[in-house]
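As structure tokens, here come the structures.
Read-outs: derived from the displayed coordinates by stated rules, not from any lab. Keep in mind that this is a model prediction, so the values were computed, not measured. Cβ atoms are built from the backbone, for glycine too; each structure is taken alone.
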Structure 1
């Protein structure tokens with residue numbers, strides 16, 4: 001998917017800090033409660049700052065600051081200040097960083113050196129030469145090696161790579177303009193996503209968008225935008241949490257892939273990727289849909305054009321979407337789901353368990369539900 005729907009990247013510096021710490025149009029409320037009484041209570045407008053201060057643990061440093069930043073975030077993005085929406089943001093921040101603007105990532109130094117060595121090997125540059133070059137002093141007076149040996153957070157690591165890229169010739173050779181730190185801040189939001197969604201940002205940035213992501217206010221603002229600031233027809237917040245991890249509309253698209261599989265008999269990975277973005281080559285889902293071309297009354301070009309709407313709500317209104325479901329349900333003899341947790345395996349050097357996007361979504365949803373108790 002494009003940057004507006006980022007995927008979990010299987011690179012050694014894509015950092016899912018929350019997995020360690022925890023073991024475009026404005027939407028209204030993220031879902032409807034099951035019964036009328038609870039629904040009206042959960043969806044009643046709240047004072048964001050008051051809810052944040054009441055719901056965050058007393059041990060969190062500067063709860064007033066968190067409250068102010070999140071209140072400004074909701075107001076500037078015109079997001080409904082419901083208990084569910086507020087608790088949804090807090091749940092992601094707790095899962096991803098345990099309410100830390102720049103969380104410590106265990107083993108980060110080893111991960112950073114491994115990435116440098118990997119890049120050197122790919123360019124056939126001797127490791128010894130690279131390590132020797134990094135013994136020179138960096139702009140803060142310490143050598144790059146010293147800084148890498150002691151690095152603890154993504155912000156620190158991003159700053160090291162920025163310095164290496166701009167100052168050290170070897171850094172230019174290894175990385176060009178590419179900083180391999182992809183996520184950051186209290187909600188571990190994609191930096192690429194933030195760079196493409198700055199309209200309406202309410203604070204004056206002192207530096208770059210990348211640097212702003214690593215602040216509490218920037219991480220909350222861009223993270224909230226990614227979580228809530230897009231229209232979706234989901235029945236429950238858990239699907240937005242899956243989208244936060246796997247990309248906008250991944251839960252809707254995974255269900256569509258399931259329908260394609262039912263209609264064609266072709267087994268597909270339910271990952272939410274309907275096309276290969278950035279390429280004219282047809283991916284597995286597109287190739288499967290093409291098998292239905294005659295029944296759909298569509299050419300390969302028509303199919304491709306409508307699949308390209310898979311990163312927006314309008315995909316649900318396409319003839320392709322409606323016809324595929326009609327064929328799949330006729331063949332299955334039953335209604336098929338329009339939302340489904342994507343089947344994506346999370347990959348990172350820090351993850352030693354079998355973790356998935358579904359695991360992430362369920363963990364966050366449990367935190368949201370706990371936050372909403374005693375409202």
Structure 2
């Protein structure tokens with residue numbers, strides 16, 4: 001129950017051309033109006049923005065890393081056909097990114113400087129040797145022996161076809177940020193926040209299992225679960241999707257709940273913060289649907305890309321005020337996958353699962369009216 005079962009399946013189900021928040025690209029945006037900086041971007045699930053406004057976008061499913069200047073001109077920075085490129089981050093003149101197989105058994109951190117990519121660290125090798133979330137147990141915990149005996153496994157969803165399991169070897173670096181000489185990585189396969197310094201990988205924190213869900217009757221049939229699981233709690237894997245430094249020196253992390261984000265369970269995505277020195281984890285906010293990325297403003301305001309948020313489940317950017325534990329406002333956006341702040345501008349990749357390609361949208365925050373929740 002990881003990002004591949006959420007995002008990849010959703011890509012197949014939601015490949016439609018849609019309209020985003022942006023004004024037409026040919027028209028000069030009015031003050032305070034969103035601007036389409038670039039369009040036709042394949043699966044733009046990762047985003048980093050330099051201080052000068054230059055953006056780097058990862059086309060995850062296409063194995064592509066693109067640079068987009070302030071005029072909207074796109075260029076190819078790196079390509080790995082047949083592989084996945086993800087989790088871009090910028091530090092000075094260096095762009096860090098992840099490259100690996102779609103099967104989540106190969107993954108490496110690379111650094112791109114002056115047009116040349118250099119291998120930095122073997123994330124898959126670290127996961128294979130350490131498997132940080134082996135300390136977690138997922139699944140059911142209160143089934144009778146008779147019920148557990150009815151599980152026969154399910155080849156399409158191993159190990160979910162079992163009554164319970166500990167963290168498996170799986171790597172999927174999905175988001176990253178650079179603080180000083182350290183690259184912090186949200187690994188949605190390892191279910192952990194990792195750190196890379198001088199080529200050495202270490203575990204900062206392992207996210208705990210998501211809050212348990214109560215399985216409704218008939219829900220688990222497509223996982224190979226027997227009918228006797230109905231009404232029992234199931235603990236899903238946490239799926240960290242992004243990590244950013246907050247003004248308090250803590251790392252802020254978005255997390256999807258493993259498995260389906262079903263209306264039967266409600267929005268269960270969360271934001272937590274992690275002490276980079278101790279690994280302590282503190283809940284920040286909850287109630288997100290498809291929390292795939294975040295940005296943290298200097299005053300502590302958090303912007304969360306909700307890929308499936310909003311009343312119609314087609315996306316929004318949620319705004320969490322300093323000290324709040326849930327969204328206090330939203331910016332309407334169609335299938336937003338990644339966000340980044342530069343000054344008073346919010347960069348958003350929108351229409352991320354559109355078959356016509358996604359967009360890079362720039363939203364001026366000053367003077368922009370945000371819709372409010374409830």
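Sorting 1, 2 by FRET efficiency 1/(1 + (r/R0)^6) of positions 51 and 115 (r between Cβ atoms, R0 = 25 Å, to 0.05) from high to low puts 2 first, with the largest value.
Match the computed value -1000 of helix-only ellipticity at 222 nm (-39500 (n - 2.57) for each DSSP H run of 4 or more, over all residues; to 500) to one of the structures 1, 2, and report its label. It traces back to 2. For Cα Rg over 2.2 N^0.38 Å, for residues 179-234 alone, the highest value in the series 1, 2 is held by structure 2. Once mean count of other Cβ atoms within 10 Å over residues 187-194 is computed for every structure in 1, 2, the highest value turns out to be that of 2. Can you say which of 1, 2 returns 22.2, 70 when Rg and Dmax of the Cα atoms in Å is computed? Source structure for this number: 1. With respect to mean count of other Cβ atoms within 10 Å over residues 43-50, the largest value across structures 1, 2 is given by 2.
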